[in-house]
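Engineer: Just below sit the structures, each encoded as structure tokens.
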Structure P
Amino acid sequence: MRPAILTAALGLFLAGCEDVDSSDVLTSGMWANISVQATGDGSSDAITILKVGGATSNTYVEMTGDDALSATLGEESLPQAKESLGDFHQYRASFSTAEPGVPYTVSFTRTVDEGAPETVVTLPEPFEIDDPAAAEVPVESFSRAAPITLTWGSSGTTDAMELWVTGDCIKPFYTEIAGDPGTYTLEADTIEPLDDDLEASCTAVYLINRWNNGTLDLGYGEGGMARGLQTRNLEMLTTP
């Protein structure tokens, strides 16, 4: 699963999105969501979302004129290209490496003002989710009426952890996981069926993120966030 899933999940909660040309807005009037994401395939993606009106706004900034977004890792500097995700868009640059602890610099450069050239993000340590289907006694599905335990390796870090669960027949679920314990149990009936269809079954995506805070350039006058994420997912059938 590509990191676009993270921002696409956010799009489930957004409606009536619109764009504004970057040339019509000073950097002091922008809010930024900047992340570097790795999925464990050896590559990484630097992703930028700019908005006007703060975190909950549906007004997205589109690069126009001489405004540009780019990401730099070591000696390699790449432009961030626009990609559309439903009704909203983001800007991405992809690198062929994903070393934890190495700084990525994400830059918004322009001539109308000083822009925001110095957002710095590093990736946390990688991890892997244990696959129940590969266990000694394979598990092919999870019942929502029973507890569900997920486990992962390389635990015990000081980084933040979070879990998303999504699927066509269930209500989206999100929780923070304190302390990176290497295991998390979803108690029975935590995952709820969509539209009260109690007998529905579908493929559920269990997405675990390990993340840390980067340093957001202060040029973004409306603030925002900068994060490095290791993201892993497990797809299993969810049943009544």
Structure Q
Amino acid sequence: MGRQETKSEYLDKYRYPRHQFRRGLLRDGINLLAKILVDYEVHGTENLPKRGPLLIVGNHFHFLDSIGPIHSTKYPLEFIGDAEMPNAPMSMKLFPRIWDTLRIMQGTPNLAAMRAAEAVLSQDGILGIFPEGHVHKPPLGTPLPGAAFMALRLGVPILPLGTFSEDDWNIFGTLSRKRRKARVVTCIGEPFGPLAIGEPGKLPGRVEVKAAGQAIMEKIAALLPISARGPYMAELS
């Protein structure tokens, strides 16, 4: 087995911000295509903090939801997500590789990904994650423990985003059948947290992670249409 990388080595490897030229070109392309092909609205930009550290959390109803944080903010974003993306079309598997997201292997401890995330946030970086861990149709479902554990362990403010398309991101189908652009809305909520655990330096336990995950999902749900809130609707009524 190879030796574990030290904290300073992670800081050197994930010097924030990374790939500014490449990611800038991708952002410009996304913004241009969103303007041309989609009726895209962004609400709540007044809630955007001026600087990090910041953990951005959002829903994942479609592969294209990942452009929500990119199109609605100007942050030099890092993302952390599924390394395999088994159900994603090939075009959407290519984008994370070009962006060079921090990759998680689902169902593993992901110590390296956690240390990479910690390195980014310790440099006042801004990191995006989708708590449910995979794409699915609305409404919201149960989050995986990763985002909640990260929020508790790293102790940074959290910014919720809700991105929703009443046309299910069917860009060309909406143009041809409805004679209009597909409608997409990203709502930016107010930052909350940091979420605290009982004792400083203690790893968060299962009960704490579950409670944090519930809190995160409620914040995301509040930014979505009622029909998309799923089990979190009762808490908001």
Structure R
Amino acid sequence: MCCKKPNSQMTKQFFFNPQIEEQIKNIRRDLHLNMNGKVSESMENSGLKYKLIYGTQIPELRKIAKNYTPNVQLAECLWKMNIRETMILATMLFPLEDFGETMAENWVNDLATNEMAEFLSMNILSKKPFAIKKVNTWLDADNKILQYLACNLMLHIADQTAEDEKFAVVKKMICKLVSNQNKELNHQFLHAINTLGMCSLPFAQRVQTEMKNAKVADEILRDFGNMMNFYYE
């Protein structure tokens, strides 16, 4: 149930000082006050993997985050608690200037849901200069969540990525789409390919040619062609 209290001894080890401990206590109180049992139950029934789910909505989480100054120790504590809402808050409260590649690798290894991959991508990773490098690394990972993360991250940084780099990523996604057997992941690959492919007509034509060369399904090619006609004719 959403009101189940985690073992305090398990979370206590992450508190580095009394101030952090007090902030965590206050955040837990605010989450309890804003918890939504129906949302929590629905998320749990859908298979989301967290130690605890309060069901607190994102607008309320943003309000809570505004009460605190971004802090590395606080964010690390919140992330390690493995509670849905504290992990989301961690992505809001980690100082961007202190979040390096090593930290990125450590945090993505803790990912257990596509949902949290989206928050990490949107709130932190998309704002880091190493984002495109990590997209390529995680696309090649033998881990479905990391591949999902790579697709999501690429969508966030598309406007700030050079065309050739973007095409290299799309080409890799097309190869994954053809060879992968996971329907959910293929849906994400296709969504990313279609979205990225429409940045310009010349780019869309390059993507279409690559899809033909990779022998993607006729239905997918037809749908992509229809999108091109809609956007550029």
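Engineer: Given that Cα Rg over 2.2 N^0.38 Å, derived from a single structure, equals 1.15, which label among P, Q, R identifies that structure? Display every interim value, and only then the final one.
Structural biologist: On the way: P: 1.09; Q: 1.00; R: 1.15.
The structure behind it is R.
Engineer: Upon calculation of relative contact order in percent (Cα under 8 Å, 6 or more apart) from the atomic coordinates, which of the structures P, Q, R produces 22?
Structural biologist: Details: P: 22; Q: 27; R: 12.
Of the structures listed, the value fits P.
Engineer: Here helix-only ellipticity at 222 nm (-39500 (n - 2.57) for each DSSP H run of 4 or more, over all residues; to 500) was calculated and came to -11000; which of the structures P, Q, R was it taken from?
Structural biologist: Only one of P, Q, R returns -11000 for helix-only ellipticity at 222 nm (-39500 (n - 2.57) for each DSSP H run of 4 or more, over all residues; to 500), namely Q.
Only the coordinates and a few stated rules stand behind these numbers; no lab work does. Just so it is clear, the model here is predicted, and its values are computed rather than measured.
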